[in-house]
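A.B. asks: Structures are listed in the sections that come next.
Read the figures in this text as sums done on the coordinates, not as results from a lab. Treat the numbers as computed from the prediction; the structure is a model and nothing was measured. Cβ atoms are built from the backbone, for glycine too; each structure is taken alone.
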Structure P
Amino acid sequence: MTQTLFRRDGDTYQPSHLTAGPWSPDAQHGGPPAALLAGAIDRFPSDVEMLLARVTVDLLRPVPLERLRIETELVRPGRRVQLVAATMFRDEQEVARARGLKIRTTELNLPFASAPEEPPNPEEGRPVALFEGPGAFAAEGMEIRMLDGDFSEPGPGRAWLRLRVPLVEGQETNGVERVAAAADFGNGVSNLTGGIDEWVFINPDLEIRMARPPSGEWVYLDSSTRVHPTGTGLATSVIGDEQGLLGVAAQSLFVDRTSR
């Protein structure tokens with residue numbers, strides 16, 4: 001049977017071990033639930049073609065490796081702009097929520113359109129040296145090729161990422177879902193600690209903004225992180241695909257010494 005991140009059963013999603021994250025053996029990496037929520041908003045039916053221009057994901061508590069349910073709601077209807085919300089539940093407990101801003105797309109002949117900025121080719125990257133310990137999604141669910149920096153070295157970084165397996169069994173993974181899954185790695189691509197043995201740098205949220213629809217399997221991140229003695233920080237990423245740069249992402253960070 002083909003491995004996937006989630007198997008859908010009616011209106012619920014059963015996560016596989018490939019969704020596991022680095023901070024707890026019982027919780028998912030932020031990427032899979034972010035991708036599932038962003039995908040639910042992007043796939044929400046509309047009368048016209050729309051771009052998911054902004055999506056904000058709040059990870060309210062560790063998302064467990066247990067059966068999940070997603071509910072979607074049209075917050076603001078419109079043919080030019082829409083707001084759609086998606087909420088993720090474990091039984092009746094809310095574990096994550098997202099809100100997306102969608103803007104209609106069309107074909108315009110713009111003399112002032114931005115020129116494409118092409119990042120380096122994915123083949124120019126090198127396989128990442130991942131930190132030791134749990135983290136099946138980072139190690140097995142996602143292919144990561146570093147251009148600058150490394151997960152085991154502190155500092156900013158640039159990387160190409162792509163999912164090794166489908167997000168949902170029997171469903172084609174779309175560009176928005178691929179971007180959301182990859183964007184949650186910004187604080188890892190640019191971590192300032194050189195690993196997770198002594199420090200945690202957990203993001204309780206993820207915001208993504210895109211100027212155009214993403215395409216292809218590969219997602220490019222150019223990421224940097226700032227942390228402060230207050231135990232807080234911010235990771236920001238420029239996002240691209242093989243057609244060029246397409247957006248930005250940001251993660252608020254909770255920083256502390258590890259309890260392990």
Structure Q
Amino acid sequence: MNSELFNLKNLPDRNEKPRTNGINMVMDKGLSLKEAENFLEIGSSYVDLIKLGFGTSFFTPNLQEKINLYHSANIPVYLGGTLFEAYIARNQFDDYRKLLDKLQLTHAEVSDGSLDMNHDEKCEYINSLSKNFTVLSEVGSKDAEKIIPPYEWIEQMETELAAGASKVIAEARESGTVGIFRGTGEVRSGLVAEIIRKIPQENVIWEAPKKEQQVWFIQLYGTNVNLGNIAPNELLPLETLRYGLRGDSFHFFLNQQ
């Protein structure tokens with residue numbers, strides 16, 4: 001960041017890395033090694049977590065080299081939750097653990113967005129993995145027709161945090177049209193408000209791939225709200241939103257002292 005060069009006053013108090021609030025989780029859906037290097041040249045100071053989306057790691061050439069590259073920039077990497085579910089659907093949980101170890105990962109995602117899973121079973125997976133990994137658990141369905149009432153979102157988040165998840169991820173997919181969003185991309189504001197009343201904000205990562213969704217969260221919950229499923233080329237634009245240096249958030253922080 002070139003804050004000393006520009007010397008702008010009244011910028012919001014943005015948490016610095018390493019941080020637990022204000023997290024940017026970026027989704028890598030298949031960057032080449034060279035593209036990942038180019039991304040880190042610009043974005044390494046602003047990204048906190050890298051998710052290798054859904055099952056893309058299965059097809060990624062030089063996978064270990066890419067993971068090592070991200071780790072060399074002190075950025076944790078984890079595999080998409082859909083890949084975890086693919087292993088569970090085939091009764092291969094032990095193989096999944098071995099894969100995480102082989103790839104030298106420190107983080108793991110547990111989700112049930114595509115697979116019908118007993119919630120107690122999901123919490124057992126969280127608890128088991130949390131003994132050796134930092135677990136991120138995802139709540140919500142990838143099925144747009146499946147509407148989960150707010151009390152179930154809250155109950156699941158509470159029990160998954162209690163089971164050992166470091167943070168819970170509120171599902172939206174990379175499209176931003178399910179889970180905490182309607183099919184139009186509009187925020188289910190009542191649901192989010194209910195969650196925030198019960199779950200500490202620092203414990204939730206809101207998947208918000210679209211600019212208008214990011215603006216909504218920043219306006220209501222501040223510059224240090226945790227946001228996820230950010231496209232690599234949208235990382236710096238997101239930081240401009242967090243600082244009020246884009247028209248959509250220009251007036252959010254002007255009066256801060």
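A.B. asks: Quick check for you: by volume of the Cα convex hull per residue in Å³, for residues 202-241 alone, which of P, Q is greatest?
C.D. replies: Evaluating volume of the Cα convex hull per residue in Å³, for residues 202-241 alone on every structure, the highest lands on P.
A.B. asks: For which of P, Q does mean projected area of the Cα convex hull in nm², calculated from the coordinates, equal 13.7?
C.D. replies: Values: P: 14.4; Q: 13.7.
Comparing all candidates, it corresponds to Q.
A.B. asks: Which one of P, Q has distance in nm of label points 7 Å out along Cα→Cβ at positions 146 and 178, as calculated from the coordinates, equal to 0.8?
C.D. replies: Working: P: 2.4; Q: 0.8.
Structure of origin is Q.
A.B. asks: Tell me which structure, out of P, Q, gives -2500 once helix-only ellipticity at 222 nm (-39500 (n - 2.57) for each DSSP H run of 4 or more, over all residues; to 500) is calculated. Working shown, then result.
C.D. replies: Details: P: -2500; Q: -11500.
That value comes from structure P.
A.B. asks: Going by mean count of other Cβ atoms within 10 Å over residues 106-113, which of structures P, Q comes out largest?
C.D. replies: Values: P: 5.6; Q: 21.9.
Top value of mean count of other Cβ atoms within 10 Å over residues 106-113 goes to structure Q.
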